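Input: structures, listed below.
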Structure I
Amino acid sequence: MNWIFHKYGWFLKSILAIEVLVISLMIFENAIIIYIPFILGNILDSILNGTLTTNSLKLETTKIITLSFILFLISFIWGKYLFRNSILLEKLLKGKFNKFVLSRDLHFFNKNKSGDLLTNLNNDTQSISHIMGEGILSVNNIMITTPMYIFAMIYFVDWRLTLVSLIPLPLIAISIHYLGKLINKRASSMFQSFGKMNNHIVDSITGMKVIRSTVNEEKNIDAFRHVSYEVAKENKKLSLINAMFWPSISIIMGVSLAISLIYGTYLIINGTITIGELVTFTFYQAQLSFPMFAFGSLVNTLQSAKASDDRMDQVYQQSYNNENDNKEIRNLNQVQSINFNNLTFNYPSNNTTVLKDISFKILEGDMIGIVGKTGSGKSTLLQLLLKSYSDPANNILVSGIPINEIPISNYLELIGYVPQDHILFSGSIEDNLKYANGKANQEELISVLKLVCLWDEIMFMDQGLRTLIGERGTKLSGGQQQRLSIARALLKDPELLLLDDPLSAVDIHTAEQIINNLKKYRQGKTTILCTHRMEILEDADKIFVLDNGEIIEKGSHLELLNQEGWYMQQYMKQKLQNKLLNFEDKEF
């Protein structure tokens, strides 16, 4: 219980007024529930004594009906406010977790699978939030209902009968303690298997094209059947333990009731209590079973919530380096220069050196080309500029400021980025563009689409800008998807534009036109283009050639051709390939 006050005391303080209202209403409710059996006991004694009159019967039944309506109203009010707290906490926990995940670097996502994070976001937050709904209800039942009914049993009936009826109840605590440990263990296993199933679903949806193209549907279905079976198996184990709670309590309460009837009959024979008082007592004892059930429910809720809270803590405790811990962070207004000073970088997950002694300077307004073989470190260089990974040695300076000292929220406002794996959202073309700038008008949308040579194609679509493109842009061709991604980045009008091989699916003539448009449109602003296509870099201010994480060549397009190195060889090779393709097209 202490961990709840330590971790969620802030929330308990915020709902203190509501909790006081709920407790007050529950006290009033229990007082009414206690009074109703007292009325029934008196009616029964009056019948046995022959003193019951028609008027007194009408009066007592009217009381019971009236009190029943009042009970309904009271229960509705406290139930509304109590369970609203649970929903509010779940909302806050989901918001906190979502914000936390969005602020992580790529190393975090390499370590954590999407399915596991979805399990944390949905199942674990919900499990924890139950503390403020079902948990508080159980606590109130235990702390309020139990003392009130024991007092009523003593005051209205007999203290000796009450004491005897409570003898078996400690067995409930023993049973719950044992079963609670099993629930915690089973809940952890169940959520782990649920995370594996989520991972499989995410992988299946995102990789559907590959699954179909390789005719692996049946294999995928069999794999899902296996992970879903594991979820069902763990759920059954947890359900079995949960199912043992209530019968255990029911058996103990049944024993308690039997003892009360035997000893109560003895007291009636001795004239200590009446038959009506024994009936009243059994009503109270039956109501006392609810706090016992509540105790079991509380342990169940706390064990599940603790297991979920531990899993959430494991995620929260993972370190990250997106934000500088130094208080003296420095905001950035524009990208005047970018300096790489002997940058060497290893991915956090392994010791392989990806970049070695990278040193060069980019000035404001430059268009920079970065080329090299696959795996030479081009994308890694862009990821470091995006602060996806930290630069612990402060080898990267932006406008003379170490990149780690610039707040990521401020820094990324100045950057536009188009990744290799272009990400488009289900919705319309307009929706996808406005994701970068929600205030953009139609003229601005058309302007950026013209820059990427896409507007003429959109004009002939049935709904133009409002054309739905499907999930991940599946209704568009690969080249259209890439150009739409570039247009979205341009709509932000960033100080620094990072393009990671964004034109691989676009024909060479269109690609050259787009690069020429960017050169004119982005005068005075910096653009870095990673590509395998040398022909589109002819107008770049400077080109860097990477090989195994090192710069092996650098200079303008003409300078690199004169060096007659790797760049020149690849350029001539691609030039020849394009001529052959054009020749074949003409012949055809």
Structure II
Amino acid sequence: MATSEIKASSNFIRNIIEEDVKAGKQSKIVTRFPPEPNGYLHIGHARSIWLNFGMAKEFGGDCNLRFDDTNPEKEEQEYVDSIKEDVRWLGYQWSGDVKYASEYFDQFYEWALHLIKEGKAYVCDLSAKESSEYRGWATKPGKDSPYRSRSIEENLLLIDKMRKGELEEGSCVLRAKIDMASPNMNLRDPILYRIRKVPHHQTGDKWCIYPSYDFAHGQEDSIEGITHSICTLEFQDHRPLYEWFHENLPVPSKPKQYEFGRLNLNYTVTSKRKLKQLVDSGFVNGWNDPRMPTVSGMRRRGYTPASLKTFCDMVPVSKSNSVIDVSVLERAIRDDLNDNAPRAMCVMDPLKVVITNFPEGEVEDMVAASHPSKPELGERTLPFTRELLIDRSDFNEDSSLSRKKFKRLVLGEWVRLRGAYIIKANEVVKDESGEISQINASLIPDTVGNDAPEGIRPRGVIHWVSEKYGVPAEIRRYDRLFNHESPDQGDEDFMTYINADSLSVITAIVEPSVANCQAETSFQFEREGYFVADRYDHAAGKPVFNMTIGLRDTWASK
């Protein structure tokens, strides 16, 4: 499946843009990705990035990266930096410089004055509680604020005081004068400006009033010449307000807004507020914890840009919200890593095997392909020694076990060591507690790369590591963060559904070829799953690997 472009038949938004291009409505397509810098990007944002940047690229246009930074109380430079890094990592590049709503604050203020002078905005002194009461309900019209009839001169005087910091926070707001009886709640005299005496991460202390998102967003689009303002479905009811501002302000252009269905995954939450709650409560180790559905978390988990683009290709862009099974996302990364990740061996629960007919102190270098179907990935060397380690679960004393049920090493029978000899388990050594501490085995000469001699039929193939040359590694096994299909639905607190087994840490032994790999290098640890060298903690001589995904979907049976 192609992953670099949006496919022609994949979505209705592409069809709209194609028709606009054919009709000559725009000389150049311009889209934008407009995150609020109040948290890290998540999988839903990744899809929006794929759509906005993909559309611009396909039609030879531009896509702006713009921060809608209108709420300094919740915004931080850390979020700005992480968002830029995520967009780059996903393989996209924005047009020109990064843009900020705060760059346009002077223009927004001038347009606010324009609305006041046109009698279409007023300063309202109602408290938040009173405003809510005056606003009415969806089935009940609101009523006019007693301050709605203020004169233009008084409103101009008050907005000037608001700007100069002469009025207290919460004492008043600037509102558009539209229709308090409108069936669309967004048109019931929406707020344009609030007093917030908080420094801004871009403008410092220049402003103590800040525009609302609704007032800023459409005008940013207009200033930047956006042709197709693509939003998720929750902004559909805001579109009449988006258009009202364009009709009542001297804006340089009038973009069109289009909405598509929001992407939701089961076993996942994507609310920034809830994700921040997970971080602040210590249930996860930061926004980039590999269990988080954030782009940086998935990156650290071992997801690849190609796998995320494939996932976006797999999920239709529709006009309704949808819940996608997280196994679809997991399948995308599993397929990508199966095709591209080098193979390696890692023994999770080591059990010592002594090859009694192999000389002590001797080392035989086995050569194995890094990938079974990609010779271009080269080969790796596996040192074979007298003392080996296999996984404890790969041995059983019970020789009565059928070959169909147990295709590994059994006392008195043969098994193939991956890329090496066929061996036979001859003797079990146990410690004082009765636990198996060692297996004594013998190898069959001339079976490296060759078939077994006639009459010998190995049960199967198991992985192994030299005890002497294997390297201890920290293995972080990750699973889904939530054990409930819909953790943020219903009356229960979503955190009651946190999967207590979502992380376990063990020390395993890896083959020496992977111990000094670069951070963010992925491997298939044979018969175990896909793992990635941790982006931050992995180091030469101290390897740390995160489990990306298992070889098979173990949740399907649950």
Structure III
Amino acid sequence: MPLAFPPDPTFPDDGGAERAVWDALREQLPDDVVLFHGVHVQEDEQEYEIDVLVAWPGVGLAAIEVKGGHVDRVDGTWFQGNGPRRHRIDPVRQVQGARHALQALLRRRDLWAAEARTAHLVAFPHRYVPRDWETVDLPRDMLVDRGDLERSGGVAERVKRAVERHGQGHAGLAADDVPALVDSLASGFPSQAEHLSLALEHETRLEQMTRDQARVLDALSEVRRMRVVGGAGAGKTWLALEQARRRARAGERVALLCYSRGLGRYLERVTQTWPARDRPAYVGLFHDLPLSWGAERGADDDPDYWERHLPTELGRLAGERPSTDLFDAVVVDEAQDFGDLWWPSLLRCLRDPDDGGLYVFLDDAQRVFPRGVDVPLQLVPVTLRENLRSTKQIAQVFGALSPDTLTPRGMNGPRVRIVDVPAAAAVEAADDAVEALLDEGWNPGQVALLATGRRHPAQVNEVTVGGYAAYWDAFFAEEDVFFGHVLGFKGLERPAVVLSVNGVRDEARAREMLYTGLSRARSLLVVVGDRSWIEGVGGEAVRRRLTEAQAWAPVGSGADA
């Protein structure tokens, strides 16, 4: 059933004409279509109303004027009603004017939906009209009659044909242009208080949608080797945790592994709240596993140690451990961070290297480290194609950077904000943005400031003074603004994220860095940096999405409003 705005319209006293057309469309149109009832458009002193507006991805827009009762055309003039109540009408000119006003409105608001094929139709739900009837200004396939309502799929078919044959515009309506159209026509102008309320509502809905992902594991409960690929916000980390919990509850000895410290600490904190029978035997960073078995520590700035020596040591040490120390199943989150040498060594950590459980969760688009992403093992592929975490506005921006199509399932939220400043000024401007968000009423524990280049001075200071354990525990306490870096924030999130695009260390990985940083926000995203550089890295799809963003200038940022 298509999405409807409003969900429960108030129909006029027209003998049920508008309701009949509305109900038929709701029954016949695909789920990705959006229906609007009673769209009012003001153009100068003239006011227009579209009885029913259809936004059909891949097809276009259709404005429908509905006239109930007896409708007739005599000597070029339209009439409605009988006897003394008979009066002149002009439904064609009425809907034409409304359609033109709508297109002008969409252009003024700089929406890409303005370029979609758009047609108008007239509906007479109480009249049968001969199939060969038509007038100069109203071809028969732009008219819906009683017969169309009675014929299965007749109204939807008529709308589709009218748009495709008579629609004015360049192409069908793009699916990713629909949310902005909905936001423009149905969302109004929410206050900041409403934005905060929507953020809380989104959090509640997010938790339920993520738990619904358990059906993936239900369907694959007998599979022992699995590769789950999904974009940011698809629920991979929750699924990894749930799979580890299920295997441990089944009596297996389980290892739950990841790469980044922040995500590792998150996995530890979550699993510590579980009953003892559900907890994995090992939870943490995969390079800490060989260290816990006796491998020597190496220097942080020695890539050969981390990429060659340590994974080789893991395999050697696993071969020397008793079976009681090995695992029945291994679950890996953010597996794109593993180098190739880790995989054969990881198999040696299984009690049964051939048939032991191996469950791998990864995102091909988050290859922010200079290593391959391919898992050199035969695993059953599973693909997650929905974004659950972020509002539609956020998901559409970072989704434009993804090689795969992601379907946003989050709620509508506030527009993404962009502060256009040079990269050298991005950190200072990001600080101003954070202060502005706190002034708007965001709780400090809801906000994170992430950098793409040099780390924020506050992050450097916190790690130096308290160490990484205290630094990450402060993040999970959610009591203050968090200062972090994109590289260390994969798999994590906050309701509001200010992304400081202050350069990148490796230009070849700039696209992946942007994707990861943009995808960390759940309800509000603020992008701070050189807009032209961001659009150059992201390409045309990102440029289009950022045309819908709000140009923002928090006090002191020096950005243009």
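Laboratory data are not the source of any read-out in this text; all were calculated from the coordinates shown. Owing to the predicted nature of the structure, the values given are computational and were not obtained by experimental measurement. Cβ atoms are built from the backbone, for glycine too; each structure is taken alone.
Kindly point out which one of I, II, III the value 30.2 was derived from, the read-out being Kirkwood radius over Cα pairs in Å. Mind dumping the intermediate values first?
On the way: I: 30.2; II: 27.6; III: 26.5.
The structure behind it is I.
Which structure, out of I, II, III, was Cα extents along the principal axes in Å, for residues 164-411 alone calculated from, if the result is 91, 39, 38? Derived from II, not from the others. Here helix-only ellipticity at 222 nm (-39500 (n - 2.57) for each DSSP H run of 4 or more, over all residues; to 500) was derived from just one of the structures I, II, III, and that gives -20500; the source is I. Using FRET efficiency 1/(1 + (r/R0)^6) of positions 20 and 244 (r between Cβ atoms, R0 = 35 Å, to 0.05) as the calculated read-out, with 0.05 as its value, let me know the right label among I, II, III. Considering all the candidates, the number was obtained from III.
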